[in-house]
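Values quoted throughout were computed directly from the atomic coordinates according to the rules given, and no laboratory measurement underlies them. These numbers come from a predicted model, not from an experiment. Cβ atoms are built from the backbone, for glycine too; each structure is taken alone.
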Structure P
Amino acid sequence: MPSIPTINTIGEPFIELSTVDSTNNYALDKIQENLAAHGMVIFAHEQTAGKGQRGKAWNTATSSNIILSVILNTTSLSVAQQFPFSAAMALGAFDLFSKYAGDETKIKWPNDIYWRDRKAGGILIETKMAGDVSQKTAGWNWAVVGIGLNINQTIFPEHLPNPVSLQQITGKSFNPITLARELCTFLGNRFAAINSGQQKEIIKDYNTHLYKRGETVRLKKQNAAFYCNIEAVNERGELLVSGTAKDSFIFGEVEWIIS
């Protein structure tokens, strides 16, 4: 079993790759080979088979954006803290993007980074479990946090409905490596918070920056679209709503309809 980290440094070591199929796959292989270290970051200039949420692909231009995966030792966290951990990682990405893009940056449930109604980034977390889930003795030893943030890209595939990059927002060009290292600092701060028991504070901060909170939105469940009001997200990661027959949804149960 990996030792519990005594420090929360993220970005040491910082592995820079010219190309890789998926930074998450690369990180998971490091864990499988017992070569992983807490805080290890894999950054790629090009990703040929990037992974997004729910089996979707993550497409990105070469040497234009942040494409990285962070390996974190999570033995100090319980399985019940998986969503607060996810929220902490989303806040780390939010901290970086909002620093440059401003206060119109939001976190779209569960962990996409949005600017206005446009997607600036996404997060995919994959975990390595230990123990027996059926006997409720399971724990998690490692988390791989894959993060993609649009930085300098200005031309996107036509099938992407609403992408945006930092350069499009600000009119400025950025160094993705420099921003990636800065992102590591923000993630380290947020991991330190969740690791020291500040779960409620993390969820409160997450909800402060929640996309469309307090607004009426249109969601779709299976083939039925409906309107509801976004209230908050709880510590279990459920989206709390009002104005419709059901007052909460789990991830994957509904889709957003964004015009």
Structure Q
Amino acid sequence: MTRFASLPMYNLPEMRVANTRFWEALRGLLIEYGLSDPPQTLVFDRGPVPERIEPELLFSQTCGFPLETVFRGQAIRLGTPVYDAPGCDGPTHCAFFVVPEGSPAQTLADVKGGVFLLNSPVSNSGMNLPRRALAEIAGGQAFFGGVVETGGHPASLARMLAGEGDVASIDCVTYAFWRRYRPEAAMRVRIIGQTPRSPAIPFVTSVATPPAIVEILRDALRRVATEPRYAAVRAGLMISGIEDLPDEAYRALLDYEREAAALGYPQLL
């Protein structure tokens, strides 16, 4: 089996060097632990929401909501990163409701009837969390005039700046990287609200990965997260630590789904 590795969740083209350095640090430790021939490089063209978690996947990062739904039983969580970014608190994150800088909207209620830019229908930060927030004010009715699927958070922001939508729910870590690497574009949007919190996006491996290798991956991640020699590697991805969270922390994402349905807002429309 030829294994591969990817980091598709925070993967702006400008971040290729930072992601590569993180993988090189982890790969070096995997070799030190005796893992034979881990992938030389990351796969950069794998989408944030693939069709499935492939058996050949050695290391990646996958959104928590699809892990509990469409990818359930396909992956093993290795650890949850702690990000040094606005909107994060320990190993949790949220999403920001973002509108164009010139929008008259000041609150979520003000974007009712507008066009929502959706990164993926199974995204936690782009669909599940905003659905729960909007359920509080939707009154059991459709909230938006239209929903446009974009394929990713950066694409949602780009299409917003092109005038193709009125509001989007953007993962706060994506937003922080976007502000770091594209400050001029970031000045053209603003935040009008935020979603409930949830566990941050975990690092994962395929369920087909042997248990001994799973433990090696976890140990290597802990070392990258704590050893001083990797401080610059962590800073490149805004990571200040990696924690182990129980299964219940991620299964709580399904509670948001059930609560939105109970409030009469089962779909982000």
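Points worth noting:
- Structure responsible for -10500, with helix-only ellipticity at 222 nm (-39500 (n - 2.57) for each DSSP H run of 4 or more, over all residues; to 500) calculated and labels P, Q on offer: Q
- Relative contact order in percent (Cα under 8 Å, 6 or more apart) - structure with the largest value, from P, Q: Q
- Computed 13.0 for mean count of other Cβ atoms within 10 Å over residues 170-177 - originating structure among P, Q: P
- Entry that produces 0.6 once distance in nm of label points 7 Å out along Cα→Cβ at positions 26 and 242 is calculated, selected from P, Q: Q
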